[in-house]
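There are structures below to look over.
A short reminder: the numbers here are calculations on the coordinates, not readings from a lab. Just so we're clear, the structure is a prediction, and the values are computed from it rather than from any experiment. Cβ atoms are built from the backbone, for glycine too; each structure is taken alone.
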Structure I
Amino acid sequence: MRIHLKNPLVFFDLETTGINIVYDRIVEISYLKVAVNGEEESRTRLINPEMPIPPQATAIHGISDEHVKDSPTFKMIAKSLATQIEGCDLAGYNSNRFDIPLLAEEFLRAGVDIDLMRRRFVDVQTIFHKKEPRNLSAAYKFYCDKDLENAHTSAADTKATYEILQAQLDRYPDLKNDVVFLSEYSSFNNHADFAGRIIYNERKQEVVNFGKYKGRLVEDVFQEDPGYYGWIMQGDFALHTKKVFTAIKLRKK
């Protein structure tokens, strides 16, 4: 169905150095601009983030420091980009929580005056989740064709979860009936701690995943900044996070 538009609608997506809106930067921006009459215009641009691209980010989008070394910085393209989207509404996938806030930050850092708050935002992911719920009750209905009675009681929820896993094994032949496989298959992260403050790189080395040392090896940070460990221990971090940091420090010794 053709979208009824009062203003041009710009679908866009960002590839970045990470997911911290304050610290991370854009490395690629793609947009598809749909005019009121339905005509389309698209463009993709690599951007030099003026900071190293962490290996874990490159592993996701495939863009490395080498790819962007000769590309313009965001500040260099900010004015032309602002002109392209001026007067347009914006759309994306998970864009309200990430892409739009980060884009706004980049414009502010570049000193370009564009008030994105005046535009309309369409987040396709939010529509998806509202129209197709992804909670336990919905999964129970989909896989087991049963209504979940007494939802949100621990007994009912745990029993339903067990039945859903059995039904998933029946439905998908490629799922191995093996807990090790299922554990790896159902994992979406490479966290070294439960809170995700420390992650593993491709060499299975622990890497700091927040703050000024984000992307740095924990062991290297401990060596270069002896006070960092004490700051972690005194800080408002999860006990398990402190435990992992301690284990790394003791291992180094």
Structure II
Amino acid sequence: MKNCLKFGVLLSAVILAAGVVAEQTPKKTPWKITGQLEEACLCNAACPCWFNSMPSKMQCGGGFVLFIDHGHYGKVKLDGLAMGEMGQSPKGETMMNSYGNWEFSYLYIDERASEEQRAALKALGMIIMNVDASKNTEIRVVPITRQIDGKEHKIALGKYGTFHGHLVEGGLGGTVKIINPPGADPLHREYLQGETSKLTYTDAGQNWDAKDSNYMFGTFTVDSEQYAKYTAGLSQKMAEMQKQKSEAK
């Protein structure tokens, strides 16, 4: 989501988001989750947004779902639950450069969660998902499901969206792995590349119906300490870049 100058914009956007999140969520609540990342969008594979490049089409729309195998937020256990986010960038802008001004960013919480777990997932979503990327946001409680049929992963966010995806083979065989792209956060430090066979979404005033677009799959173990270090590191880089910008004037 690119090199030198443009990467400064990327850092700027992420730091701004992190600052907003820090004000909205408890700072000392320890958490940790382990599971799988499922992601799809309207861009061609591999999604250029993770390299801060322009979307394949006029804008990028998509999202990701986290299936939590084991986890907790404070004392609240989150084992076996899921949460997702869907969003879209403005036309003619990269996802990262337009962070904070996306057309929408909706958070979806697993309906199987108890009230206490829903509150925990919401708080966690404010930290690690892109809820603050837009002023147009909603939080919905829906059934979140996944079916793995051979190589095909089929994910559904209730009545609002579905995406089916499969991994692509590398030129020398095996899967295609992307490591530490410029837009990576701890959740996206490493993932496998694929393509969709179906992508639909009918929430937030949208009516997507696509296929052969970007699909990503990854596994993760992330926690509050990791994200605190990530945010602090980005803050330091941002301060350095702002200093360089001021000195250049």
Exercise. Upon calculation of helix-only ellipticity at 222 nm (-39500 (n - 2.57) for each DSSP H run of 4 or more, over all residues; to 500) from the atomic coordinates, which of the structures I, II produces -8500?
Worked result: II
Problem set entry | Origin of the derived value 21.9 (Kirkwood radius over Cα pairs in Å; candidates I, II) | I
Exercise. The value -0.51, -0.78, -0.89 for log10 I(q)/I(0) by the Debye sum over Cα atoms at q = 0.15, 0.20, 0.22 Å⁻¹, for residues 75-146 alone was derived from one model only; which of I, II is it?
Worked result: II
Problem set entry | Highest-scoring label, criterion being distance in nm of label points 7 Å out along Cα→Cβ at positions 163 and 195, among I, II | I
For this session: Determine which structure produced the value 2.2 for distance in nm of label points 7 Å out along Cα→Cβ at positions 51 and 123, calculated from the coordinates; the candidates are I, II.
Result: I
